[in-house]
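Following this line, the structures themselves.
Nothing in this text is a laboratory measurement; each read-out follows from the coordinates by a stated rule. Nothing here was measured: the structure is a model prediction, and the numbers come from that model. Cβ atoms are built from the backbone, for glycine too; each structure is taken alone.
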Structure 1
């Protein structure tokens, strides 16, 4: 999926005007030519994600606004919404996860987790999900320990969303099975599991 360069250009122009800058001032602040800024704003050339981030910083806006990525302020309003999100996540072709449950009496506590295998080649975005989760943990821990302020934490989230907004996902195809076929496949599955 490519970004809509015309829409990005329009948003850059709008943010620049709201900031009270002219194109020459913006070009000087970025170390770019006036013609480059004009091409950004007209949508003639594609703006890199690094430049989107720099423009967002200079224009006091967000990277997600500039690329046109829309997020709801609170898309998850109740536990049903969270569960529905997990059901949807399970239907994504490019992501695959395992659900782990630890509970008594085999385990002292009660923990449930979702695990993405970054080396699972059948799920093409798992490696990126693992990279994201590593960065998320690091940034979240820094924010929780007051090493990072709220603005820099929010900036990291915004840049991350902008970067991954062009990575498309598709739904897995649901296969309708007859009862006989389902039982046959179940038996094959169990045979493989008990052999290994």
Structure 2
């Protein structure tokens, strides 16, 4: 069972539809016990960092997410679901993230280019030194869909598993322990995105 955390933000239907299409057993849940009983967890997120954290705190699910991480239940963050894994963001000064990962989310610096970075872009995959690999079976430069104005800057760059280039080199995905996350939207990234989600389901 894969639990998609429902805390009032995120493209839940698209993620659920994509995972179901892969044959996964999926539930969209705002119930702590259900989330902790899941084999894997998806943490979506869209909009502003501060709004996502406010909704997550109001949902009362943060203790369950922390317990799930402590229990090594694999977690996949998507878009702002990646960003809130870090300590904070320039987008929402003073708002604390979940802090599972050390580092800060920073505004994209892309001189001469429009921000947000919106649309399709290639990834530069950094082969992860770990058993779980979201990019298994894909080319070295897969094409995926982004919508973001901020990107994570980890204190430890070795957790970055893929970059994308948009005016500068941006963090596109990370992996640390049983936590993986993508800044892009795999559920909106066609066959490449489905393969990435399949790798998460089967990993």
Checklist entry - Of the structures labelled 1, 2, which one yields -17500 when helix-only ellipticity at 222 nm (-39500 (n - 2.57) for each DSSP H run of 4 or more, over all residues; to 500) is computed from its coordinates? => result 1
Checklist entry - With distance in nm of label points 7 Å out along Cα→Cβ at positions 90 and 162 derived from the coordinates and found to be 2.4, which of 1, 2 does the value describe? => result 2
Checklist outcome for this item: Re P(r) over Cα pairs in 10 Å bins from 0, in percent: value 9, 40, 39, 11, 0 computed from one entry in 1, 2; matching entry is structure 2
Checklist entry - Of the structures labelled 1, 2, which one yields 0.80 when FRET efficiency 1/(1 + (r/R0)^6) of positions 66 and 186 (r between Cβ atoms, R0 = 30 Å, to 0.05) is computed from its coordinates? => result 2
